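The numbers here are math on the coordinates, done by the rules we state, and not lab data. For clarity, every value in this text was computed on a predicted model and none was experimentally measured. Cβ atoms are built from the backbone, for glycine too; each structure is taken alone.
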Structure 1
Amino acid sequence: MFDATTILAYKGKNRAVIGGDGQVTFGNTVLKNNATKIRTLYQGKILAGFAGSTADAFNLFDMFEEQLANRKGDLVKAVIDFSKAWRKDKILRRLEAMMIVLDRDHIFILTGNGDVVEPEDGEIASIGSGGNYAIAAARALKQHADLDEETLVRESLSIAADLCIYTNHEIKTLSLEEARP
């Protein structure tokens, strides 16, 4: 995991939501408190979040957007193509970076090793230094509290921020609200 951030995604019954904290660190120094590490892609139909170097994030988001465009927004095909391209690129494959991408039907974790991982439950995924705290909180809140998707993501990230020194309370979220067919 990376000592850089926490990203949490939840594909719930009514909405798909991704959230991330705003802290950017360099070693044990906080460089910025309010960075945005999540974004919408492909005409607002895909959500993505990144853990790793900020400079690398822009390149990877651009590369993934190109794959989405080539596949006309088909997330499953785009993640497979992206993973192949990431592994084949000699520079990019050295990155120690991870991404979460999701739409209303799928959620994936992508790694610089070329891994494409769909969470076992198909609903919740996290990356970054506080990822394990956030996912544990999200699973508990999902089971024991009646929260909407965005609140669940925000509260889970807040719990992670209380525990992880590389995660802060400057939480931002994005959501996809259109109903599934």
Structure 2
Amino acid sequence: MIRNSSEPGYLAGQFLAAMPTMGDPRFDKSVIYICAHSEEGAMGIVVNQPLEELSFPDILEQMGIEPTPTCDSITVHCGGPVEAARGFVLHSSDYQVDGTLVVDNTVALSATTEILKAIAYGTGPKQSLMALGYAGWDAGQLDEEIMSNAWLNIPPDAALLWATDDDAKWDTALKNLGISPAMLVGEVGHA
């Protein structure tokens, strides 16, 4: 996995919001939380694309974990097109096990069966977001996409990350920058 860099210019712990000019329909109006970013590349989780066809209890049952009634309210998201069958949990940093990637002092990422069990049994992190797959960029690729106006960089915002209204996250991310979504145009090079 790509390691984090705390050097200026790296975006771990921040968000990306897709511009209307985004050429890849998989990322249309997506908001991505960047978990790791360094000279080697970047990795993030799309936080506003719920999977309607799969529930958290379904995932637990597939893994042989008995779901509890509290599991019914947990939404599973499409975290991105890379390794789409692999589960990731973005969560508050109050929960950590071996293999947990600490993004910053408030957010971590785990991809273990242990965190799924902990969430199911009520002993997991205070806040969490379950996703299948992730968004990944090779060295320099994310920088190129940002310079070509595919993404807007959004500062860290816990309220945005943990909000349950997935449909509003893209608009909220833009509003956090003082941008009205209605002001953005969907075409490049037209005045």
Distance in nm of label points 7 Å out along Cα→Cβ at positions 77 and 133 gets 4.1 when computed on, of labels 1, 2, structure 1
Structure responsible for 33, with relative contact order in percent (Cα under 8 Å, 6 or more apart) calculated and labels 1, 2 on offer
1
Given a value of -4500 for helix-only ellipticity at 222 nm (-39500 (n - 2.57) for each DSSP H run of 4 or more, over all residues; to 500), calculated from one of 1, 2, which structure does it belong to?
2
Ranked on distance in nm of label points 7 Å out along Cα→Cβ at positions 45 and 149, which label among 1, 2 comes first with the largest value?
2
Thinking of 1, 2, which structure, once FRET efficiency 1/(1 + (r/R0)^6) of positions 61 and 109 (r between Cβ atoms, R0 = 25 Å, to 0.05) is computed, gives back 0.60?
2
One of 1, 2 was used to calculate semi-axes √(5λ) of the Cα gyration tensor in Å, yielding 23, 21, 13; that structure is 1
1, 2: which one has distance in nm of label points 7 Å out along Cα→Cβ at positions 69 and 141, as calculated, at 4.5?
2
Out of 1, 2, which structure matches 13.4, 42 when Rg and Dmax of the Cα atoms in Å, for residues 21-116 alone is calculated?
1
